[in-house]
1. Using mean count of other Cβ atoms within 10 Å over residues 49-56 as the calculated read-out, with 11.0 as its value, let me know the right label among I, II.
2. Quick check for you: by mean projected area of the Cα convex hull in nm², which of I, II is greatest?
3. Name the one structure among I, II that Rg and Dmax of the Cα atoms in Å, for residues 89-136 alone of 12.1, 37 was derived from.
4. Suppose helix-only ellipticity at 222 nm (-39500 (n - 2.57) for each DSSP H run of 4 or more, over all residues; to 500) works out to -21000; of I, II, which structure was it derived from?
5. Quick one: mean count of other Cβ atoms within 10 Å over residues 17-24 came out at 17.9 when computed from one of I, II, so which one is it?
Structure I
Amino acid sequence: MKNIVAIGASNSSKSINKTLAIYVAKKVKNAHVQIADLNELELPLFSPDLEIRNGIPENAQLFRQLITHSDGIVLSLAEHNGMPTAAFKNLSDWTSRIDKDFWQKKPMLLLATSPGGRGAMSVLNTIKTLMPHFGGNVIADFSLPRFHQNFTQEGLKDQVLNADLNKKIELFQQAL
């Protein structure tokens, strides 16, 4: 059995990206899914001065351990004005202070969704480009536009999108 970490890169209590990450992670065969909820991993705003005074916060260390003990990562990126959320960026900043390559070359399936028609493509493309600099091993990526129109817990309503997502999940599963 493989350990998959599902991360919705948002601290919204109603995060559609968390919903998508969990849904996709649960579609991976023979996998145990652990959810990394950014609301449970609260961190002070990164500051070199704060790090000198207090060291690395426990929640950043816990997140790093979660990645270490995983076999793969399903990460769904929320977009705030074309950029990653402050909560995700802050978690990345703190965790990279423990180890610059904190994603540890674990196979990753990058996702993004939004209520709009672009499906958070801006943040998906930005993070996909940055991942290798932090030990990210992106196997595949997928953007779901118009989340509320296209998503149900039974699957994606659009058959073309559903087929594309299933192909990406298969690629990810093969890399585990």
Structure II
Amino acid sequence: MKLNDKIAALRKQRGMTQEELAEQLRVSRQSVSRWEIGSAQPDASNLFQLSRLFGVSADDLLNDERELPSPPGPEAPAKKKAQKILGLCAAAAGALGNLAIYIASRFVEVMVPWITYDEAGQAWYHWSAGHVGRSYKYFVQEYHLEGLAVLLWSLTAAGLLLAFINRKKLQAALRLKERPARKQER
């Protein structure tokens, strides 16, 4: 199997378009197209990136007498499923922790301010031990739970990202954002 056929086969095995592959390698889609039809060959750095991206050696790509290693089996979908489950569990743990804090704030009265406004519209907060109420915000402040609340909200957000964000697309998007910054530095 020739290099151009191997590139096309590996790209299709990964379910990538020529444009997605080009974005990851930081080349044009036309370059990928030329590599796949055999009218051009990738340079050494692109060949190295292709081998890393596809998880094969450069020797496997370049040697026409070698066949490609078999594509990953059912482990890849299982890994994605495990990642999704882990992300959902983390998000659920964060959300349940915040729910527990919220429920506790509904049962425990804490000191809350009353607010007055002067003629200029300036808000003035007045605190008194006799002025109590039920508030998530002031409950968290009263019992110094700010760090825990931030940790739980972060766990929820990170879990949702892990469960629903496609890692390859996120990496490609981050690379696209880096590219203009590099041009400006020159």
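1. Numbers: I: 11.0; II: 16.8.
Attributed to the structure labelled I.
2. Result for mean projected area of the Cα convex hull in nm² over I, II: largest is II.
3. It was calculated from structure I.
4. The read-out was computed on structure II.
5. Answer for the origin of the read-out: II.
Read-outs throughout are calculated quantities, based only on the coordinates presented, and are distinct from any laboratory measurement. As the structure is a prediction and not an experimental result, all values here were calculated from the model. Cβ atoms are built from the backbone, for glycine too; each structure is taken alone.
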